[in-house]
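Listed next: structures, encoded as structure tokens.
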Structure 1
Amino acid sequence: MASRNTPLKQALQKKTDKPRVTPLDVFERARSLWLQGERLNLGSLAETLGVSRATLFRWVGNKELLMGEILWSTYQPLVDRALDQATGKGVDFMVDVFRRVNLDIMKSESLRQFMSQDPAYALRVLTSNDSTIHARAVALNTELLEQEVKARRIKPPLSVESLSYFMVRLGESCVYSEMISGMKPDARQLEEACVAIRILLGGK
């Protein structure tokens, strides 16, 4: 008697099939390795996950784009937490968010490990004009500023777009100072940047 292809048979077959790898699996695996302080190698990553290099590159674009997504996945929660914890309104609020986010970045062990492995590469991925995290940080900061302007809690003397860019660059100059100027990140330097941000926002 021929075996019928019943729903049960199909379900049992799927149960024994090898799980299909997805782009999210690539991201989760790469993120886990990065958080452990390991360097990313897309060839090794493809081999570990059982997909071809061509497929992996088609999914992630390239190593820099994958790193951008990983870095953003760690940056976004810092902003969300800062927004929940920041005090004050208008200028005080924006300065407090700026301070909290950048202090948390300074304390990130994974980020410090990443920067120590290859400073030039890390600086390019984190701060270049093509950087995913830099572009998204500016966009997110612009959105926050626009909300404060719309609510009439701040009235900056500069355009929101320019102000947002300057704020992000000031933060980068503090938290990535060791790669930029050879000076270790310093909380006092960040406080001076907060004073500059307050002035840029039109505060006193």
Structure 2
Amino acid sequence: MNTKLLEELLALQRRDSDTRSRLLGEERLYGDYAEEMQQVHRENALRLDAIVAAHGWPGIPQVGREGARASWRIAQHAICTPDLQRKFLLLLVGAANRGEVPQRQVALLTDRIRFNEGRPQVFGTVLDWDETGELACEVEDPENLDARRLEVGLAPFQEDLATHRREVKAEGGHCPEDLAAYQRKADDWARRVGWRE
């Protein structure tokens, strides 16, 4: 195992988690995508890209389960660098096909990218506020959603949805008062960073 690489990946993940915790404590986590959080996500993505160039995708054989999870989390949060996040997905798919990371990681990153592109998700893992004021998501082929989720090790959708709704509520998250303005702002951001035309 590459212990030095593992330690670096864990440090990058810690920086992300610490920033998130601070913003949550300041009641600035929900609503806007804080510039401080974007900066951490951007810098972590660039560093992961350099790591991948030097070592290939950091999977379980190289950095253990914890390190592989940290690599995926950095990729999952690389939303302000669309080209890098798409590149990470391709590398992650290769690692999953070689048995070096769980297929679940591929599913989660696939949905994250589709969400940011404004497309229906495959596994229903990225939630956002809907017109009823609830966290929800749009998925393709909803009749077979739970079968797809089972194949990659995800809990049934309704079970996972209830868990996420409880977590967000416990953190103080709630539907924006002006949902249309929130959605316009999110769409503007997605276009500005390059997710949508």
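Have a look at 1, 2 and say which one yields 2.2 for distance in nm of label points 7 Å out along Cα→Cβ at positions 107 and 147, as calculated.
1
When distance in nm of label points 7 Å out along Cα→Cβ at positions 51 and 83 is calculated, the result is 2.9; to which of the structures 1, 2 does this value belong?
Corresponding structure: 1.
From 1, 2, which structure was mean count of other Cβ atoms within 10 Å over residues 115-122 = 16.8 calculated on?
2
Rank structures 1, 2 by mean projected area of the Cα convex hull in nm² and report only the one at the top, that is, the highest.
Largest calculated value belongs to 1.
Here mean count of other Cβ atoms within 10 Å over residues 163-170 has been calculated and equals 12.1, so which of 1, 2 was it run on?
So the calculation was done on 2.
Bear in mind these aren't lab numbers, they're just calculated from the coordinates by the rules spelled out. Every value quoted in this text rests on a predicted model; they were computed, and no experiment measured them. Cβ atoms are built from the backbone, for glycine too; each structure is taken alone.
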